[in-house]
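The structures come next, written out as structure tokens.
No value in this document is a laboratory result; all are computed from the given coordinates. Quantities reported herein were computed from a predicted structural model and do not represent experimental measurements. Cβ atoms are built from the backbone, for glycine too; each structure is taken alone.
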Structure 1
């Protein structure tokens, strides 16, 4: 039994597909399949039922996979201990970030982070909040950047900044003449929304009143991208909610589409979360400081608005 074989088993369990698991491991499918088959022969058991699509573990396979995950996690922690005790900040940092943050926040800090710490390797995945937490539990990520609090005792949270919600509204909309918006002005039936599963959608629902007026009865469209929703407002009508950082690079011609809320304005807390067993403290602290340096200083004020939670 080898570490490589255990890594291949966990990869197939994660992706439920031999070909995809092989690509993620950087090997050919025959190589991965041969190693798993050899492990099965050595142990005298079948780990995966290959007749099912997607590939599923057998009953004994599930037990082997759980122990394989724990063994690999322990090995990674040994490596993390070594990296933590080196004088130069080094190592591999695996980051998960939600899609309503990544296009606006990543460009502010990622090049600075990798320039300042040239000995670290950074891998970034854009995921839903629940996916980030699941990958942290399974040691497939080191840190998540998402809306907090997540209220889960398995994670350690470190708040970073407080980002206001703004309304992005077509100038053709009847409410566009208002300078500032009330919570009661907005109506979910008249708004372009993100798909289910996005924490930003959940926060939007918590902000808005759901009345019967303005029902867009002939169109129902939900997107996974805030930029798609913004472009629909540009070309059609209606409105959507955007996070504050999305305004930083907005062209001057579209600034009139932005409507701020009256006080207390709604804000979301953005933070880092790590699994409570994480040992990559130096890497994560470097990431935290780089993000704080990159965002506008006024966004660090915890009392700048009314916190909207998503859980």
Structure 2
């Protein structure tokens, strides 16, 4: 029996996502064995510095890609939102499995977002989340907040950390922690990051054998959605370091998208909504980004 080595980060969420992928692969290929290989990334080693200080895009990916390139692993499982918008030619995304709920969620010792006291501390290290939090409530004290999901949930619950934190709902659901969620925001209230809730299964671009196995778990709707969202970031020249939110919906054969660029201090923003698009995912992402640029998105991201 051939064994394929699957690379991933060491966090519990990363391991859970890898488990999900392997279970899907085993269901399609019961005669193939899969071995998990954990890799420590730059983002895992340094939990105090901001992602911007660490270099932004790729801080949770580069070391795993190195292991893929030198043959220590045969495929890699990532959170798609951690992936650079442009891959090196050596790599390919062979599958985007069915997507988990991409919305944002709040965990707090208080009953709701509106129920947070004036001046409450809300933890996040995302400039996108910070901008939207301050746009919704300028009185909030938004503080840096990194660490794995379990740690962030525990600190809020025990009063060691801020009064509340905004986190990806998908990760909370995957770890079975939905009961700890105080509020789930709609996309119109709080736009998520591009590709939030999606998993990327990365392979060497020339490895047709592995690609053949992995392509069996690709979900067309999830792939089209994240292609639109990532194309918006690519065309804006943005990444996880900048206040860009985007959500694409694959509905009835067509595509719809909500996208926005926010003032980092929550003093406004520009947005676009396109419904029922019948062209390619890349084309929709390009159109949405261009409409944001025409409204001054690039200047806003530069703080001008």
Rank structures 1, 2 by distance in nm of label points 7 Å out along Cα→Cβ at positions 16 and 32 and report only the one at the top, that is, the highest. 2
If percent of Cα pairs over 31 Å apart comes out at 43 when worked out from the coordinates, which of 1, 2 was used? 1
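Out of 1, 2, choose the structure whose coordinates give distance in nm of label points 7 Å out along Cα→Cβ at positions 8 and 200 equal to 4.1 when calculated.
1
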Computing helix-only ellipticity at 222 nm (-39500 (n - 2.57) for each DSSP H run of 4 or more, over all residues; to 500) gives -9500 for which of 1, 2? 2
Quick check for you: by distance in nm of label points 7 Å out along Cα→Cβ at positions 40 and 256, which of 1, 2 is greatest? 1
